[in-house]
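What follows is calculated from the coordinates using simple rules that are stated; it is not laboratory data. Quick caveat, the model's predicted, so the values are computed rather than measured. Cβ atoms are built from the backbone, for glycine too; each structure is taken alone.
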Structure I
Amino acid sequence: MKRRDFSLHLAAGLGLAAGANTARAQGGSPVEGTHFVRLQQPAPVSLPSPDKKIEVVEFFWYECPHCNAFEPLLDAWGKRLPADVSLRRVPVGFTARHQLGQKLFYALEEMGQLETLHRRIFAAIHVQNRRLNTEAEMVAFVGANGVDAAKFTDSFRSFGVNTKATRARQLTDAYRIDGVPALGIQGRFFTSAALAGSHERALAVAEFLLARVRQT
């Protein structure tokens, strides 16, 4: 989903997908500038432990239908990644509405509730057609799902959550992301379904880029 014009992004993505499908059908490796982008200025990398060597970042937004469709594929792919690869999700903050979603994500992360509620949030929005784009709606949702509403509110408004959201926006800008979902690889490359041709091909391109990073 595009930063400024979601409908234009979808049209462009379909056009790129057609071109990418043709290129992939002809065989060969993913092509720089077509199936993935190399960053001119590397983005920061944050690895959780010394045994993790390569970072993959998924940029997403809870209200994005493409992110919702991608989530189960990404989750399954993440479970198959080699031990030296770290996968983390970063919610984008393109607008004030996106930034509320960032705070929902990081507040639940700080409370240790993210793993439990992450997929439920997607389901609430995209399956149950529930609105979760105000603080009050988010508080009501987490409360109905067993989270202490008062503690969530404190976390949602906290300095720590605001700091994480700011850093997420900085990383999004560093990767030059203007649509989601997208995958950043080791601060050096990014790809997406719009570039690669489909969600599945985006993951295949990410694997190609992981191999390239290991070679350098």
Structure II
Amino acid sequence: MPRTRVKICGIKDVDSALAASDAGADAIGLVFVSKSPRCVTMEEAEKIIGALGPFVEPVALFCDAPTERVISMTHELGIHTIQLHGNEPISYVNYLEPSAHQVIKAMAATTDLDVMLWLEQCANLSAILLDTPPAKDATLTGGSGETFDWSAFSPDARHGWPATILAGGLNPANVGDAIRAMRPYAVDVSSGVEATRGVKDVQLIHDFCAAVRKADESS
């Protein structure tokens, strides 16, 4: 079984970023959504990126932001991977520069996903991120800390899909079961490695990455 990649999302400070890197994470997520408790400023993001090792990828997370803002901020920060958590259409993504940006599109894990349409029509789609469907009053896909039915998105059910990232309610205790059920390309965690809302816990980050490695070794 290929190694499952790990992304620690909602990083807000250098210490948390270094903890993720030390634990073996492949990527960190920087949230640029003002309503999120994990939102970072450009200045904070610059410090975090500057502290990262060369093999940890920073990912910029936006939600229905103007494309000009996305392009300007990611160019200034030197970020090449963008994660979109809003209602962005395919035309929005295609407006971004394929040579400069690869896009992870977050989608709610429902039965009416239009993944193949995105794959066929989006020039710079890198991966699909499956997250728990949001509550009715939520403005952001994901971030609820709740899981969904992983068995409904087995490798057979995802035949022909691009790389799939699994998110939604993951933590050190359940990520192994999630990996065995879905065999995703990567797993993405935020609230599951926090001491309090928006504040990362170093030990939980290490425990999560260790649980992913253990699941890979036992599969």
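Calculated for structures I, II, mean count of other Cβ atoms within 10 Å over residues 163-170 is largest in II. When relative contact order in percent (Cα under 8 Å, 6 or more apart) is computed across structures I, II, the figure 21 traces back to II. Work out the source of 18.5 here, i.e. which of I, II gives that when mean count of other Cβ atoms within 10 Å over residues 107-114 is computed. Answer for the origin of the read-out: I. For Kirkwood radius over Cα pairs in Å, the calculated result is 17.3, so let me know which of I, II that is. Traced to structure II. Starting from the value -17500: which structure in I, II was helix-only ellipticity at 222 nm (-39500 (n - 2.57) for each DSSP H run of 4 or more, over all residues; to 500) calculated from? Answer for the origin of the read-out: I. Assign the value 2.0, calculated as distance in nm of label points 7 Å out along Cα→Cβ at positions 115 and 179, to the correct structure from I, II. Of the options listed, only II reproduces it.
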